[in-house]
Structure I
Amino acid sequence: MARPSETFVCQSCGAVSPKWAGRCDSCGEWNTLIGEVAESGPPGSLSARPQRGRQGGTGGGQVIDFVSMAGRVANKRRLAAGIEEFDRVCGGGLVPGSALLIGGDPGIGKSTLLLQVCAALAAKNQTTIYVSGEESIEQLQLRAGRLGFESDQVLLAAETNLRQIMASIEKRKSDKPALVIIDSIQTMWSETQGSAPGTVTQVRACAHDLIRVAKKTGVAVVLIGHVTKDGQIAGPRVVEHMVDTVLYFEGERGDRFRILRAVKNRFGPANEIGVFDMGDTGLREVPNPSALFLDNRNANVSGTAVFAGIEGSRPVLVEIQALVAPSALGTPRRAVVGWDSGRLAMILAVLDARCGLGMGAKDVYLNVAGGLRISEPAADLAVAAALISSLADRPVPVDTVIFGEISLSGAVRSVTQTDTRLKEAAKLGFTRAILADSSGQSSPNLKVERVDLLRELVSLLARTGSEG
């Protein structure tokens, strides 16, 4: 019998190498190649090597019955937990038979959130299973008791053997659970793989089998994943492609607010966010994030501007804070929290080249209040307004919202969903908006100021500052 060959798999990116090396050629990480026994079957397959027939072909294969796209399927109702922020991020609730992957920093509240989801489903007489590979049953019961969750509909298990977990799920045909939570996928191990739990091969194989069980039984499966120091879900990237939905739980452990963000969703909009408030009794929903992010604003401080953004399908108003100070260093410092540092460098260059403000020799600090991370280019104009305000030491009027994209020529470009942004601003009591001249949108409740070039924003802020 031929001896199985050994390959070396990078635990950072999943690249395979025929021999060991100190540095991975694909991602450049050091000491990440670990030897693993190569399997001839597909990842996660519980069967042995395929049997070959006399003619060299694979024997025992079943013929696939192809189905026409025109066929109709039964409309399965989503599994709504009743936690509106969680259901919103999932696209209206969990889809039966789907696989969801949620990641976040240690202690951010992933297990707490999913225990609350189990408790909410149990209140609707839905059976859920919570399998932990990191905590004992007694520890899970203590946590549930501290949070005030007690129900016979929530079944707990402390197990890491994937074969036993899958057999237990498939066996419950009369009392099929609505949801199965695996905490975490890095602790699971399959007997068919020769590597240790948490390796790339084990994570990929265990995720493959759990997704197969979800599709076969119609049970929604949620996988909790560890994250790397860069904030990415640990393990092979292919796992994120295999699952239906990928969620990230964001926030600082020292801060009370948590943001659940969908980065992939086959059954709903991506980039949707849900906002939670962490307390002694668990996570509490925040139905109006804009009011939360704008709480405790100081009207007489320069260097702040309110940005009207869009997160998924929801308009969100957030405060942009900037500080421009003289630099004592040869190379001025740039510190950014909640925004793209490359985008900030571009805005500073445009302010220098097109407006002559001379920010290249100053330290610049930029922060998005509330722990929210902004990625859309529509925040360019609000960031520029905050920088101009800090440099001139003139506050932006407190009743003003600003949004627009800045090009390298210094022109201000319009953005999408302008009407939605203006309606949200008017609802929160704002009376003035600064946006691109090419937008064409107007609002009966707001005075709209239009700028075509970035230098027009400089003049407008200088004029309003002198009037104030």
Structure II
Amino acid sequence: MLFPTTSFAIFFAAVFTAHWMLSRFPTRWRVFMTGASYFFYAWWDWRLVWLLAASTIVSQVAALGIHRTDHAGRRRLAMAGGVTGNLVLLCGFKYYGFFALSLDNALHGVGLGSALPLVQMTLPVGISFYTFMGISYVVDVYRRDTEPAPWLDFIVYHSFFPHLVAGPIVRARELIPQIQRRRDPRSIDVAGAAYLIWGGLFKKVVLSSFLASAIVDPVFGAPGEHSALEILVAVYAYAVQIYADFSGYTDMAIGVAMLLGFRLPQNFDAPYTARSLREFWRRWHMTLSRWLRDYLYVPLGGSRGSRARTYRNVLITMALGGLWHGAAWTFVAWGLLHGVGLAAGRWREARAAAGGLGAGRPAWRPASLHPALQRAATFHFVCLGWLLFRADSLHTVGTMLARLVTAWGPAPAVTPLVLLAVGFGIGVQYTPEDLPERVESAFARAGALAQGVALGVLLFVISALGPQGVAPFIYFRF
């Protein structure tokens, strides 16, 4: 069930009404919200609902087992069981085919037969997100950062439909206290929710869909048929497409949750304005960046050991972060590219701290570059990564890179409208930081009639400019 569809509008209207009618009855509300969220998930494929239930049960049983004993060994065993159970679900459905095929190809390369049966499995939507939430919950209980929630509270947290299939990745301590509080419909930030939902609709339905059909899909689908300029603009366009697509979903998810009285964490903060790769990861998919830091990088040792160990931990974290995005070597290469870039930044930071680059200079930014050049350099490094991220194989990456320097010629796919869309998608991130607040404030001060007209006009514009039908969000397959 996609957010920008009539079916979701009907679903949410029913959920919104029942949600506020039942808000005075905590148990009934929890049962209803669980049923609504499971219905939302079952809409994709009812046969895979058991996976969500299994992740929920494994995580809660492990958390309760950790909490009920002070014995260090038993606590570690329960924590390991909860983490392993979630990873088995994730790896079994998402990575078995990838590793089996990679091993099969390697064995055939040395003249040996197949080692594992090749089985095609349907990738369950959202599995990467809710298993990561289950892992963070178990580990947080183990670290005594949070208490185990009652069963119904945890079930609602784990299955809450706004964030269920594509994030944000919400920590238990961020959402469960909100589930346990009484919500007041008079405190809903309608203007803020409307801004996020309508803005997300525009980003997904208009901007992302247009760039995908106009240049990204044709060029990445047949790079040998396109010129260097078309390939270059297609990479820029994909940078805008994936941002508009994913941040658009996140905006809608946060806005929908706000209408129900919940606050989900921010997931994007103008990432293409970053002046370094480290800053980019503080602005892009922020909830995943924090998850990788707290539950992978820090347990590996973080930056507590030698410089070589720190670089190793960065590379492992980013390589596994790349693999989390998809079961393909292109995603691993994308993660490693970012890992190398982040490790290089840390190397330069260490050099600066030792006085090798001059005192007082920002450690992770070339001091000789103007801020605009720093942003341009970071953006183009990120775009090189997006080439790996979007291509269907490393061979396609090589073809596109080669044609960037050899295939000069006409570029009919690079139209003024494509350039305008790319420029808009990047330029809008440089608007004043308080602009959303000013727009929301102006909308809130307007009367009900003016608000209705404004939303109606925006919906008409989105419908008129958008394509027939709505493609699934990019991150649904991760």
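Between I, II, which one scores greatest on distance in nm of label points 7 Å out along Cα→Cβ at positions 227 and 379?
Biggest value here belongs to II.
In terms of distance in nm of label points 7 Å out along Cα→Cβ at positions 35 and 179, which of structures I, II is highest? All intermediate terms of the calculation are to be shown ahead of the outcome.
On the way: I: 4.4; II: 1.8.
Result for distance in nm of label points 7 Å out along Cα→Cβ at positions 35 and 179 over I, II: largest is I.
Kindly point out which one of I, II the value 18 was derived from, the read-out being relative contact order in percent (Cα under 8 Å, 6 or more apart).
II
Hey, helix-only ellipticity at 222 nm (-39500 (n - 2.57) for each DSSP H run of 4 or more, over all residues; to 500) derived from one of I, II reads -7500; which structure?
I
For which of the structures I, II does the calculation of Cα extents along the principal axes in Å return 67, 63, 56?
Attributed to the structure labelled II.
Among I, II, considering only FRET efficiency 1/(1 + (r/R0)^6) of positions 27 and 275 (r between Cβ atoms, R0 = 41 Å, to 0.05), which has the greatest calculated value?
Largest value of FRET efficiency 1/(1 + (r/R0)^6) of positions 27 and 275 (r between Cβ atoms, R0 = 41 Å, to 0.05): I.
Where a number appears in this text, it was derived from the coordinates with a stated rule and is not lab data. What you are looking at is a predicted structure, and each value in this text was computed from that prediction instead of being measured. Cβ atoms are built from the backbone, for glycine too; each structure is taken alone.
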